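Listed after this line are the structures, all set down as structure tokens.
No value in this document is a laboratory result; all are computed from the given coordinates. None of the values given here were measured: they were computed from a predicted structure. Cβ atoms are built from the backbone, for glycine too; each structure is taken alone.
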Structure P
Amino acid sequence: MSIHDLKRGATTTGLVAILFAVAIVAFGVLALLLNISERKAESSLTHFRVVDIDDETTDPAVWGQNFPLHYEGYASTVDMERTAYGGSEALPREPTEDDPRTVVSRSKLELIPQLKRLWAGYAFAVDYRQARGHAYALEDQTFTGRQRVVQQPGTCMQCHASSYVAMMKLGEGDLYKGFDMINQKPYQEALKHVEFPVTCIDCHEPETMALRITRPSFMEGVKAWKASQGEPDYDLANATRQEMRSFVCGQCHVEYYFSGPNKNLVFPWAKGLKAEEQLEYFEESGFVDWTHAETGTPMLKVQHPEFELWSQSVHAASGVSCADCHMPYQRVGAKKISNHHVRSPLLDVNAACQTCHNRPEEALIEWVETTQGKHEELTKAALDAVLDLIDDIVAAKEAGATDAQLERARSFHRKASWYVDFVDAENSTGFHAPQEGARLLGEAINHARLGQSALREDVR
């Protein structure tokens, strides 16, 4: 074989190799383009409609056939996971005829013993437990020990159950009428009209999946709040999608009270969302939740005001919604969905926190836990201050002090308890708005000490 034949063979082999490489690259490019095309087509689909759902489809499992990824997250709210200062623990128990649960969460009355005296004479002093996931909302409300102390109204269904369809049916298509009707029913009677805890239909319009408000209490509350801010013509229909990602949570995670004999659910926002603005609202109306068993003070009880405290935070001011942290976006193939496993951001730091905070996960967790630890210490100090005032009022009563002599001290007791309860009943252990939480605890301590001073001046 000549040198020319060798060169010719080498050239042919090289050309084949080049052609083969080009073919591989072309195949790879074609596969990539096909994949991109498929992902674009996939992402353009809101969902695959496996079953029809409408405005009466309450069962989340039916929605889950069309939205399996969302439903998987929703179903995961049965998980009981703790963070350093939040979450819940699975405590086994023996079921009873009145309470068939085999697992409950830990009692906050054991963790924070001052609460029993803070609420002396009220049902919360009998049973008050750490919150569990949304999956347990109806079950835990139905079997709370408070139900065996007082007759709770059907109003509780507004947040603990998927009540939208029940209200529409009771009201024959009139949501407000159904709202009034279910509020007036005794709890056990209202329970017959619902089946599930809060589900998809309570937050989503079934045809477009758009976020929506289904609770008249929030509709009226937000109007009153916006009017107090100089927007008397505010229309919820104009809320942005980002606002709605907090508003749907604000339907339930708020302070509220039952108004009048019909137990109408009202959010006390007519003067604003801040703790002192809501207190002013109650002071003007003279509303009383119960009379304190030890001091005789007409008292107020605060319920989980997460929405209100969040609204005072740097996150709210920066446009960060509740869902951004508690239901962060996740990528599944070409889809971006909200994770419906609603839980503490500390259990998903990468998705919930690191999209904005460019810090290591360990550093972020340490930052949060340090903040919560300081908050817990200050809360205990505030509770102790209120109990000091309770002790002094009790001692004055036993020494023969009159109601007139105790009036100012009781007024300070009502306010001090309101401020500490506003913070302690809120479920972020201070993190939603650390500076605001610290300010309110300072107000609690100050009012407790002012009450003690008033006793020294008025009881001689």
Structure Q
Amino acid sequence: MIMVGDFMSKILTLDNVIFKKTEPVLLALSGGRDSMCLLDLLIKNNYNVIVAHVNHKKRLESEVEEQYIKNYCNKLNIPCEIAHYKAPKEDNFQALAHDFRYDFFYSVAKKYKAKYILTAHQTNDLAETILLRLISGSNLYGYGGISKLVNFKDIYIYRPLLSFSRCDIDNYVKENNIYYFEDETNSHNDYLRNRIRHNILPLFIKENPNFLQGMLNYSTILKESFSYIRKNTILYLNNKLEFNISSFNNLDIAIKKDVLSYILENYNIKGSLKLIDDLLNIINNNKPQLDYNLKNNYIFCKRYDKCYIKLKEAIVKNKIILNLNEEKNFLNYSFYLTKNISNPNAKYLKLWYNDEDLPLTIRNRENGDYLSFKYGKKKIKDYFIDKKIPKEKRDIYPIILNNKGEIIAIMDLINLSKGNDYIYLVCEVKDAK
């Protein structure tokens, strides 16, 4: 096997870290080579370190590793917090374990008032991540791989060894006789990352010994570019998760794509290149109203000049028969039919009627519904389009029919009733949304 190293070794130091020696910092310690190396550096440079370790209960050796870390920290009088984790389902172990670890690290950091969670990721990890995302797909930020400093809730995750290679760490570990544990699963090819580590990355390094430094530079450029684009995205959206198509179309294509990515991120939806292109096609389509189904029961909505994401709602069909002096509920409304309105400030519809008009029917719209005018008939669907009523609101407008089945009104929109007398259809909103 080709050895993974950059063949241009650097001396490991903590000269440029962003935290002070006196302030508490939390080290995520696995017990492996990289994290044990970082712990040694922190101790020898007299930093105020707290250790957090997660035992995933996947290997028999993990019990030995946990006990060693406890004893090692106790010997050096270093605070050490341990958590045990067993995934509820095996097929999504890595993602679930990752979330558990960082939630645990965060809780320990808050306990000790630490502003930084340190991890021992190095340049090889960065290169592996970039290659993995190039294979699997990502966005501009993702293609940049691991970041040295990232916000995590109200603290930071910091990776002080990111500019050093695995070769640099190997040299330090050997020179300082640091004991560490080797996870045997790292030698297996079950995971894509391991296959990249064992089979792909070594070939790049063989072709160019400076490949890892090139990947570090590549990551820096992409992160800087993303930061500039994301600032413009946030400025454009102005604390909203919706936009007007007219202003959106004036943006540069890079900003357009990031606006969509940013909105999707806020709904925990991964913005793949195909998804972003599909949404751009929706936006550029001549049809005024379109929907695109997303994950987690969300839909991307285009409503004339506006675009946004909303939860898909089941259409509730309902119908009530209403006589004079009766009160009944319809969807989120309460209706009361009366000849004498007691509250002139109430929301009401004044209906002209004949006795044979009663009782009234109130229901959702139905296929084939139409309005009758002097000049002819008009489908309610076309009427809603003319009024630019969003699609999701068309089914919640109360349609009022007389006893002959003729539509005489649409609440809040139109009143076509005729007759010799009048009544009031009082409407109260029961559960406004």
Structure R
Amino acid sequence: MTSNTYHQAPDAVAAAPPGCPMHTGWSPLDEDYLADPYPIAAALRDEHPVFYAAGLGHVVVTKMDDIEAVFMNPDVFASTNVQDPIFPLADEAAAVLGADDFDPVAVMSNRPEPDHARIRVYTRQGFSNRRLKALEEYMRERATVLLDQMIASGSPAEYVAALAFPLPAEIVFRFIGFPPEDDAMIKSWCGNRKAFSWGQPSPAEQTAIANGMLDYWRYCRDFVARRRDRRADDFTSELLDAHDADPDPSNGTGISYREVESVVYGISFAGHDPVTALLCNTLRCLLPRRDQWAELCADPSLAAAAVEETLRFESSQVSWRRITTRPTTLGGVDLPAGTRILLNFAAANHEPDVFDDPDTFDIHREKANRHISFGKGIHFCLGAGLARMEARIALELLAGRLPSLRLVEGQQLSFFPNITFRGPDELHLEWDAS
């Protein structure tokens, strides 16, 4: 496979760099870490700011300054591995993805310079103020409908199924231009992508996921082909217009047809699964703290600050990855070329040197947006504004309609086992009848 392949599995788990501190007893897939990563991440940070995790085959970076240095130096710390499986693929799954027509190319999060900047010109234009404003109106309308249905069904309710999952998925699908009648099918294909790229699925699970990825890629290609012949007011049509205007990237500008297909393929998962987690995590942070929830209910303008503090305190993305392109030194540790790196946001976002009293949730915190949850530099999350908007609107509606909203007591939260995305599989809520 070429370096621009969208998913490229490693051949083996990488060995420790010579002289690097090593941790043989920890993995971000451990049950206790999945349940609550923050105290464990803090202890790891205090023990060794940079260390090799034997079970993961990655060097783990825990300090905010070091993580920011990685993000701001993309020539040395490349993003080409961020969509790759952590572990080698089973032969059966590799065979599925070896189909002749499964050929998405890296385009945004996993494409290096100079092509990343070239493509980002066109994808950034899709997130224009005009389009976000139109999406905000649709988002509020759709969230209101889903909330009406949840309230009508009565207390208690399971929030993921009622609102937190369908809302972000439908928003990003309308943004792309996918027709509503295809929503259920697309969701089924996207559902287990985080297991493929960020978890440790069994060979049978890998194969099932790979088949879904292949089906979804074929769907994206067919959809783009239809849009090529019949444009609409959506992101895909804008990309195709850009391709028509400048179809040959070899001159340093323009976007190819295959890149248009691949952007559509990639943005659907990135645009909804982490946002589902964010919608849930805001309530997990606010509802047990009744004083702050009451403040929000009295003043919905606090919703934006509550979202920002949630992104710091209980992020829906607790890590990201990089790979070194040449020998370098990070945090006093020498790293050879090809070193796989895990950037531990859970440690950095609770770092006392960066945030006062970091283990306290406070919607009035100054500079809460100092968090690293959307990355930094040239690969700063393209959909950050959209994610913040969705979470803010959901909070405003819930606080206005259900001031008595609370978590169902005694529920045991579970989290899908993966190294990066963190939100509860289910979140049960209750409220007083009006």
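A compact table of results
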| read-out | value |
| --- | --- |
| With Cα Rg over 2.2 N^0.38 Å derived as 1.45, matching label from P, Q, R | Q |
| Which entry (P, Q, R) yields the derived value 0.90 for FRET efficiency 1/(1 + (r/R0)^6) of positions 104 and 352 (r between Cβ atoms, R0 = 41 Å, to 0.05) | P |
| Entry that produces 7.2 once distance in nm of label points 7 Å out along Cα→Cβ at positions 24 and 176 is calculated, selected from P, Q, R | P |
